[in-house]
Structure 1
């Protein structure tokens, strides 16, 4: 099994290219099921989750062809074509490994009139039920049955008739599934209190490029007028705002000076504002965000919430950064109930963190010390990488397959900016 070794203490400096967004890519890929024409996605990140989703789509009848990237893209180009949907079932052995597999439910229902998808269950960071996915689809006219651990959804003859649904709480995945189901409905579908994340805007832009009629993009009310069919398109995946935020924290925790090349500042306002509040200099010029840390970090009070507020996917990275702040920081996690599993691992490196329910108090220490640590989930893994970059001595991060799900060429990028980091294999 691979491990990552970091010999900390180096100040990061240089340019870090930002890859295509993992969370967007996993939403755009199932759009191939909505048309029999080719869909070409550019700037697609080279990630384990993207590969796994591609394999799932292959099982449903989607052909995939990978090409080399263009010079302006760090990732790759994939052309997908679902000339005919050959299966409408996403089995348990795939869905259990990758929760994003549930996002084939809406497109299969829209295109084929039926879908059978395994219930994904919980995950390391807490339960993420799909009840809102199903309620939205039912509001649009779907017939839902849950049996033997599977969701079986079907549409009336002639497709989903349409309808309205108001989310009781904001749900990114449910909004995505509902939008993809609605674009081929026979009537109009309205979503209220819909999620507004940049990745949902990216999804709506792609669907519009494919011929969908979606009004209210970027707002919490989406009105989708169904079309009889969609056509193919070529689309560039948005840059990964979480990767960019993670590397911004890497610059801050090492007292570094890095340029995040290709990042979209409008998608990162809450994160950049928090960095500035912590005493980090943030400058923006075109598609480059420059992050510079010259002084001791200041403590913060942060609460995660849906976009445009501070993202839950940045909580662990900020916690690692704030272990070296001058004072006590308070972090409150409102999205997931079990997203502090990185705390014991950071404590092994000398961090002073206490957790009470959904709130963590991080008391800044003079320094961290390298140690063997265990990654528990994707963003927790990155928090350990950040701590290792700033720690004295060697840090060994185990179970790095979590990182491979969400960070493209991590060691290569950090090494180019001055980090002493390498991947080693027991084999």
Structure 2
């Protein structure tokens, strides 16, 4: 078949995809109070994502390819960082970022087993899991209630002679106090990893979160600010860390040739590595114990279309959050309502409410009622991670973990906090229904 015929067929297929999306999207039912489900998050897409997905599938390259390269370049440009590497999930992004700090290339600053990493227990487990899985020691610091972010007044209390890094997430899109955390890390020569998975597009001091630390991560799971189904990214402006990240993402290999390309350096068979024979194929030389964490080009194709929409996704999230914050302001005697961190412009992931202890109902009562009314809710992820079954073995191990005090505020979030959605797929009607339901419920206690 001639190339001209192939291109014609390809354009015909993509045109049919656009037609399919148009027909499929017309079948969506409208919102019906108390019958329709109001999700806390979800995919927001149009024909462009479908077209890109099918376009990539027709090439059948499947693994890292041209869409992956485009996505990495464009996300790096959006954030203002030098290097961005696409991976298969936000959890893999956290794993990769943490493990990069264990590379021998970092010399004395390399993380060793038994070294300590300051973090919080009020969050998602995969911010902490890589620390434990490697054999480092998480040191848990308490949080502030209104922001659900780290209480920076406890940072110095958490410091020890074995502290090597700080790894923190920006909670629900709300930046942690980067001025204080960054100054602490610089003072003590500590690495800083920003888990930016819930905060893509958030700003602090006028800069995007994810650009303050040595590395940062994003997730593109469907509830997040943009999606490619599964997927994530690690980004940095440090060339040495970038070299390590790329090696560890791609099996630990020393070669930096992109997938499907050979001998870009022109010395593939000319060099000596370790105890290998002179001229051993550089594509099969390994400088790290790495992984295969790449995403597929089909995922990246969806991501490229989503990047076009990201600014308006951020705008919609913030508009929806502001509507809820203003509309529920008369319930501050019932709930602690969220506040943006000073100097920040959040790209909100959710709207958190903390039940005040003096009211007559529990958080569980409230979320059950909301769910019965069709309003999906979520806890603040793990609440207090150390209370979970996965920590039973760790408590008995030699490595273990440390906590600064009793984590009183963390326990409070575990017991009393929940959140509802602000994602771009919510309409003014669904937001109004959510507020009316909460307000009606509040009148009963």
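Using mean projected area of the Cα convex hull in nm², single out the structure from 1, 2 with the greatest value.
Working: 1: 18.9; 2: 24.8.
Once mean projected area of the Cα convex hull in nm² is tallied for 1, 2, the winner is 2.
Can you spot which of 1, 2 the value 13.4 was calculated from, given it is mean count of other Cβ atoms within 10 Å over residues 108-115?
Among 1, 2, the structure yielding 13.4 for mean count of other Cβ atoms within 10 Å over residues 108-115 is 2.
Given that helix-only ellipticity at 222 nm (-39500 (n - 2.57) for each DSSP H run of 4 or more, over all residues; to 500), derived from a single structure, equals -11500, which label among 1, 2 identifies that structure?
Working through the options, I get structure 2.
For distance in nm of label points 7 Å out along Cα→Cβ at positions 172 and 380, which of the structures 1, 2 scores highest?
Working: 1: 1.8; 2: 0.8.
Max of distance in nm of label points 7 Å out along Cα→Cβ at positions 172 and 380: 1.
Can you rank 1, 2 by mean count of other Cβ atoms within 10 Å over residues 36-43 and just name the one with the largest value?
With respect to mean count of other Cβ atoms within 10 Å over residues 36-43, the highest-scoring structure among 1, 2 is 1.
Only the coordinates and a few stated rules stand behind these numbers; no lab work does. Fair warning: this is a prediction, and the values are worked out from it, not measured in the lab. Cβ atoms are built from the backbone, for glycine too; each structure is taken alone.
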